[in-house]
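The data blocks that follow each hold one structure.
Derivation of every value follows stated rules applied to the coordinates shown; laboratory data play no part. If you're wondering where the values come from, they're calculated on a predicted model, not measured in any experiment. Cβ atoms are built from the backbone, for glycine too; each structure is taken alone.
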Structure P
């Protein structure tokens, strides 16, 4: 999908590991129903490093003719967004939503990285994140909202030792971001975030108001 042009605000959706841009289409449709213009960024999540994909994202964002550009990243996609903001500061950057993003490293990725096949599954981008200090500066300089899942359903459980609560791939404690504007935990799995109506509702709320929705007592 090409970038939207000539609008006031655009939301860029960034997929996670092993995925392509099409997995973000349902979320994009729901964001459009909320009134947002949407562009989907697709990138090679395995063969390129985090820095390489951050550069690709910065060039993609530069091609968007809008006064403000928001970013929504799922899993590794959130790390690509943060790396881009650290390496290539965006003067038009708006709010950032991180969905199941393993900011504080990843138990699953570290376990997989102990074997050659596992290293391939983790990919160069995640491997770079595990080896470097997270660019917390980027998260603190933008309005970041964090969505964590606590429905423990995913392949990460097969490796054992994944801290609870978790979304089946990423532990909630791994998603915590210093300086984040807001954080919410929902009963969704890691992949389930992409199709969840309640996740889409929370993404819309944060992009619009800068905070997530809380149930009134």
Structure Q
């Protein structure tokens, strides 16, 4: 591993190292993907690590906020993260519930489900964003956390890979919308397809009301 990459990953572990040094043994990162799309679910992931699972940083080369990582590397990292983590879990809120409770509440609920589903109970939870979640566990909300925390970045990776796979599967059911390409986001191609074909059952009714 290049020294600059090792340095970057060590910086990404700064928050975790401080918590480990304070006596925490298991830390979980939580992040969600899919707040912005016009279709499909919002998905959160929680992933828990002990310090021993983070000793060999060379395994995690390229780990970062999922939006900054190319798809092929995301998939490779997702496999490594899920294999190495003490525990991981997902929370999935579909488009119908998003329409009922709004996207912010859906995102928080997805994160709550993910944390509550972890088989290994963490000593603390690091959450991407400004809001804490309903949980009895000690937690810290970090704005821009997926670029500041290793465990949050890891959660963002596995959440993104899982959601992308779901949208690729939906593309086979609804090929006219191009879900495999844009994953439900409001691209020009996607908006044009909605105008031509109307909305399908996985479109969020509360999003994009002007077309």
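Structure values in brief
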quantity	calculated
Structure from which 1.2 was derived, distance in nm of label points 7 Å out along Cα→Cβ at positions 66 and 82, options P, Q	Q
Origin of the value 20, where relative contact order in percent (Cα under 8 Å, 6 or more apart) was derived from one of P, Q	P
Distance in nm of label points 7 Å out along Cα→Cβ at positions 122 and 178 - structure with the largest value, from P, Q	Q
helix-only ellipticity at 222 nm (-39500 (n - 2.57) for each DSSP H run of 4 or more, over all residues; to 500) derived as -13000 - corresponding label from P, Q	Q
Origin of the value 1.9, where distance in nm of label points 7 Å out along Cα→Cβ at positions 34 and 186 was derived from one of P, Q	Q
Which of P, Q yields 9, 35, 32, 17, 6, 0 [P(r) over Cα pairs in 10 Å bins from 0, in percent, calculated]	Q
